[in-house]
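Pasting the structures in now, so scroll down.
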Structure 1
Amino acid sequence: MLNKITIAEIQKRYGRLTVVIPVRFAHDRDDMFERLAYVEEDRRRPQNVNILVVDDGSPKRLADEMRIRCSERGYSYAHIESEYLPFSIARARNVGASLARSDYIMFQDVDLIPYDGFYEAVLKEIKVQGLDDNGQMFLMFGVIYLSQKATKDFLEHDRETRKETYLQHLFDARGDLVEKVSTGTSVIAINREYYLARGGNDEDFQRWGFDDIEFNCRCIRKVRKFPLPEEFKQDYKNCATITEYKGWKSIYRLFGDMTFQKGIMLFHAWHEVDFNSDYQKGRSVNERLFNQKLINFATKGIEPPPLPSAMEGNTLLFSETNPFIHSREFLPRLGNVFLEKEDEFTTKALLRYIKANNITRVLMHNPYATTKRLGFYKALRRRKIPYLIAERGALRDSVFFDPNGFNSDSSSYDSSNWDKPLGKQEEQSVENYIRQEMAEDSSLESQGARRGVAGIRKKLGVRPNQKILFVPLQRPSDTVIKYMCGPIETHDRFLELVGETATALGEEWVVVVKKHPLEDLTPEIPHVVFDNDAHVKDMLEACEAMLLINSGVGCLGMIWGKPVYHAGAAFYSHPAINRQVTAAEEILEGIQSGFKPNREKVYRFISYLINDFYSFGKFTTREAKWEGDSRMTVTTAIDFYQIRGLGQTRFNARTEQGVITGRETILMDRYRFAMSVKPSPNTRGKQAPVPPPPEATAESGEPAPLSRREKLRRKKERNPRQYYADSKFFMARLYSKIAF
C-alpha cells in the first residue's frame, strides 16, 4: 500500500490528533481547493491537531498544485498513484492512518465545516470519554447538512453564533436551510494504532459507501459500549427515523447522538450529487458486500489484515504462528514486517539481510531457546543492532517486549528505571493489582485446588509454633536455569542448598518444597516436606519466607510481602526487596536479622512492571510433549488487553464483562416506547401484536374505555409528529423536529 505513494510531505511534529481528509480532484468539482481550507474555519485549532490531506489518484498536474496549496497552509500531503483506479475513500483513509504522526486520527470529508472550538472539543471528548484508558473506544460526530443558500450564509455568518444559529434552524425545522441531520456518520476519532490493528477500512469496497459503516460496526461489537440490539445484522429502517432498538443502525447512531447532545458537530457544505456517476453506482454492490462482511465478523471474527504504521520502520520476524512475536494487535507497531525462516539464516547472512533491507529492529522470542537464535542474539548485541525480545513475564497474563535483553541479562530492570516516587494514582493501581492477584485463583501454571493456610498446615502436620520456608522448584531444562543460575551455578547445587538450609533451620521451621507442575519426577532432598499438589498462592499465604533460584514466583512473594531469598541471577534482584544467597548461613542470617522487603520499593518495582513494562493478555495454551517424557505448556494465542513497549501509544482494553452503558441512558429515549411493548413469548424478538380495542358491551351499549397504551398507539398512527413532540423524553421531542 505505502509503496504506491509518489508524493509525501508529512510534518515531523508528533501530535495528539491528525485530521485525515481524503480527496480526489474531480473536474466537475472545481471548488476542491477552496474546500480544503474549511478546516481553518476553526480559528482555535490547537497546535497538536495536525491536518493530513490524502489524495487518492488526482492527475499529476492537479496533485502538484494541491501539494503546494497544502504546504502553504501547513498541512501534510500524500498522493497515491491510483489515477486509473476507481476512487477509494477506504484506501485514502488507510494511507492517512499509516502516515499520520499522532496518538489519534479523525476522518473528515473535504465538504465538512467546523466552527471555532470544534477541535478543542474533540480533544476534550477524548479525555472525557476515556479513550486513553480504553483503546477500543471511539468518538463519532454528527453532521448537519446545509442547503445551497445556507452554505453561503453559514460561511458569512458571525463566527461567534453561527453554530447556535444553525442549530436553531434545525430545531425550527427550517427545511430551506437545513436539508437533514445525521448522527450516524463516518466522522470518527479513534486511536491510530488500534485502527491499524483492526485492518482499517476494508479496501474490498470500491467507489462509494459502506466501507466506513463496516469498520465502525466491527468497532461497535468489540468495544461493548451499549448492549447489542436485537437482530444486529438486520438493515432496519434508517438512522434518522428508527425508533426501535433493532438492527445495527439503532446502536450505530448512539455514538453520534452522544456528542451531538453535547453540542459537538460539523456542518456539510452543499454540492451537487450525480447519482448516475460510477462512484455512486458502486453503492448497491457495496451494500451486498457489507451485509456479508457484517455476518463474517459476527460469526467468524474475520477482519482485513492489519496495516503498518509508517513511522515505525521495518521489523524482521521469524514466525507468523508464534503469538509472542506475531499478533494483529501489535503488528502495526512494528511498521513494515519482513517475515523470514530462521533456519535459513547463518549469523553472517542475517547481518547482510538486515543491512540490505534497512531493517529497523529484529523481534525474536526467547533468544536462549535454540543455539542458532542465541548466536543471532549475541551478534545483534555486539553490533548494537536494535532488537526486541518477547517472552512471558513473571506475572499472570504478562508478556514483555524488551529492547535491552532477556531477564537477568537485561538492563530494563535496573533500579534507575523503577526506583522513583509513586504518585497517588500509581500507588492505587498497585494496591488494586495486589488485591486482585491475591483474590484470583488462576496462576501461570496449572495448580491444585485451594485449601487455605489451615488446610496446608493440617495436611503437612505443621505445628502451631513452626514456620514454613517455601521452595518452589523450577525445571532443570528451563533456559533461565541452564543459562542464568548465576552464583549457585547448577540446579543440583541448589537442591543441595535446600537440604543444607533445612538442616540448619532446625525444628522451628518446616521446609516445604513444590516441584514444577510440568515436572513428573520429584527429586530427593533430605529433611524437607514435599507438597506437589498445593496451590502456589496457598503456599505464599502460609509461608514465612521463600527460597528459590530465579523463578518468577519470587515476584509473587514480594507482592505477598514475604522475604525472598534467591540463589540465581534473578531479574528482580535488589537488596531492598530480596536477598541474593548461596549458602545456608546467609539465609539464617537474613532470618535472624529480621529481613523484610521494603514495601515502598516493592510497590515501585511492581508499578513499573504492571504500568510501564509488561503487556498483558489472555493466554490460550495446550500441554505438549517435550524432551524425552517431559511436558511443556505451548501458547497458541494471546488476546492482548494491555500493550507496552511497542509503538507510540499505550493500549488498554476493558477486561470486564458486560457493557459500559446500559439501556437506562437517556440516549435510548427514542426507543423507550418500543421497549415498553413486551414481545410475545412465541415470537423470537418480534413485537407482540397490540390487541384490538374491546367492543361495546351488551349492558351499556358503550365501548369500554381505552387503555393508555392503546391511546398512545392510535395517536402515533394518526399524528406521529405530535406523538413524539408530546413525549417526556428529550430525544423523542428532538426527533419530532428533525424527522417530520
Structure 2
Amino acid sequence: MFDMHFRRLLAASLLLCSSCAGSDSRTAAPLSTSHKSLGEEIAKDEPLRFSITSGIIGNHFYREGPVAAHCVTKSGTSPRLVVAFPAGNAAVGVWFSTQEKPIEFQFVPDTRLEPVIQERGMRGVSARLRANVGRFRLDRALLTNVRIVRDFTVGEEAEAIPPALLDTLAHETVRGQPLVLRRKTLDGRHIELHLSPDNDTVLTFEEDDPVFISESGVVEFHATALTDYEPLTPLPTARVLRPGVGGSERLRNVLTFLSYEEKLLAGSWRFLTYFGRDTLISVLLLLPVLEPPAIEAGLGSVLERLAPDGNVAHEEDLGEFAAIKHLREGPPMPADLSQPIFDYKMIDDDLLLAPVAAAYLLDSPEGRARAEAFLSRTTSSGWTYRHALRQNLAFVVARATPYALKPVPEHLLSIWAHTTMGQWRDSLLGLDGARLPFDVNTALVPAALDAASRLFASDLMGPDPAAAKATDTLVPPWLETERHFRMTVPEDIAKERIRAYAMSERLDPAPALASIDGPVRYHALALYAPGAPLPVMHSDTSFSLLYTHPSPEVLELAAQTMIRPFPAGLLTNVGLVIANPALAEDPSITAAFTRFDYHGTVVWSFQQAMLAAGLSRQLARSDLPARTRALLEQSDRAVWQAIRMTEAHQEWELWTWEPRDGQAEFLLLGQKKGHEAESNAAQLWSTLFLGISSASRSSDMR
C-alpha cells in the first residue's frame, strides 16, 4: 500500500516540480527562529485588519498574535475562494462552478474577517460570504500549500490539475452542519475548511459535490479555514515603522502584515514567504522609515539562508511543498519532511546583499551602533553573521573578477546554465531566453563591488585593507559595461515599427511618433549572447539610477526612454511599462512581451518607485550638465505624474491595461481570461513609496 502511495506521490511531485528540475536547490538545516513554542503565547499587537478590493477581486487581511491570514474572493464567471496563511505557507483554495454570466462573490456587507483559535491547536479565520446566484456548486477544493494552489489559479482551468496530484492531495469530506473538508498533509500537519449555509441558503449534494441553493437567488454561507502549522512571530507595528511615518495607510498596513521576526514576506497571497531579492531591495529603500528590528529581520533572514559559498537564496520551499520535493528526490530524506529547501538559481540577489549591509551597518547611525551585536549573531549552521556576510562578499568578488581582468562581453555575468531565469524578470519569457541581463551587469555588479570594498575597509570586517583595495580595482571596468547593450534604430525604421505596433495594439500612434526627432537610442534588456541583444526597451535603468552614478550620456538615454509615450518609450497614462518590444523586428519577440504577460508591457509598482528614487538620487548630483539635468527633471515630473494617476493601486504587485479610444485603460493583471498570472494585492516592494521621499534626499545612498 505504501509503495503504491509513494509511486502516486512521485508522479504527482514530478508534475508539480517539473519547472524546478535542474535548479540549484539545497535542503536547509533547521532554521533558527525567535518565535515561541506552540505551548507559549505569542505576544499580541493590536489586531491588524484591512481590505483591498479592485475589480472582481476582494482581499481581506487579519493578523493578531498567532493568527494571520489573507482571504481572497474572486467574482466573475469563475468564482474562487482562497485563504492563505503565513504559517507553513499553507492555503485553502476553492473553485466554484463556472457561471454563464459574471456574478458577484464577496463578503456579506458590513462583515469582516474574524479570528478563530481552537483548543486542539487549529488557528485560522472565518468569513460570511455571499454570491448573487441561486445555485452555487463547489467544484474543487485544495487544502495544501500556497505554491500548489497558486499553480492552479492561472487560467482557472480545473482540467489543468494533474490527476495524480489530485489523488495525492485528496481531502476527507465530513457531511453535516457544518460541512467539513479536512486533510492531514504529507508533512503531518492539518488543514480544514468548514462551510455552513446562512439565512435561506441550504446545503445539498449532487454527485458528491456540495451545492448551496437559495430560493431568494442570493447564496450566503460561513467559511472557516484552519491550520495547525506553527505561526510566525509578528513584528508589532511599533517595531516595523518609525513614529510619524506618513504615506498611505494601505501601504503601512501591507508592510506590517508582511513583517515578522523570522523574515519579511514577499507578497500576499501568492508569495507569502521569503524572497531574497524582494527583501533586499525593500530594506534598502525603506531604510529611512524602518525600525531596526524590521531591518534586521530582513537582513538576518538573508544571512540565515546563505549557501556555504555565499550565494543568496532566492526563495524557499516550505511545508507540504517541501515535503513533496523531498519525497520526489528520494532517500536519504530528512526526518522532518517540511524541512525548508532553498533555491539559489538567481544571479541578481547575490549582488544585492552588500549594498544593503553597507547602507545599514556603515551609513546608518543606528546600524553602526547595533552592527557588532548584529554581526555576532549566529545562523542555524553555526556561522556568525559576520562570517556569512564575508562569504557573500568573497562570492561577489570571485564572480566579478574575470570581466574586470578582461572586459569582453564573454565575461559578463550570465544566467546559470541550468535555468532560463536569473533576475527579477523571473517568468519563463521574462528575458525571452536571453542570458546576460542589463541590470545585473551594468548596475548591480559595480554597486556590490563598491559596497564590498567599503565593508572590507571597515572595522566590521577586520579591517582588511588589502581586500578592500583589490576589490576597489575591479570596479572601473564594470562601470563601462552599458556599452555592450547600446541599441540605435534609424528614425524612419523606428517610426515605421512604432506605428505598426501601436496600430496592432489599438493605440493612437500620433503621440509616440511626435516624440521621435532622430535615431532612437536605448539599452537592450539583455543579450542572448555576446553581440546578440534582446531589442526591448525596459525600466531596468532604475537599477542604474539607484545603485550607480551613470555618465550624462547614459542618464539622457534613460530619461528619453521614460519621457517618450509608449510605444516610442515607456510612458502610458496608467504608468510606465516595464518592457516595450515595439522596435523589435522579430515578431516572436513582440509575442513574448504582451499586456497579458507577467513581465510584458505591464506596470510594476516597485519599478516606478525605484525610478522615482533613482531620479531624485541623480538630481542630487552637482556634476551634471544643464541639458542632462533638464531631461532628468522632465523625467522626474513624468514619473511622479504617472505614479499619482495610479496612486489608488500602489500596494498591488502590478497591473496591465486595455486599449480604449486609442489610449491605455487601467486593468489589474488576472482580471481577465488569458492573463498569464494574477497580481498580488499586498506586495512588499510595492510599499517602497513609504521610504522614497526620505531616501531620495540622501545623496550618500549607494
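Throughout, read-outs are computed from the coordinates displayed, never taken from laboratory work. Predicted, not measured: the structure shown is a model, and the values here were computed from it. Cβ atoms are built from the backbone, for glycine too; each structure is taken alone.
Miscellaneous remarks
- Given 14.1 for mean count of other Cβ atoms within 10 Å over residues 594-601, calculated: source structure among 1, 2: 1
- Ranking 1, 2 by volume of the Cα convex hull per residue in Å³, for residues 226-649 alone, the structure that comes out highest: 1
- Origin of the derived value 41, 31, 24 (semi-axes √(5λ) of the Cα gyration tensor in Å; candidates 1, 2): 2
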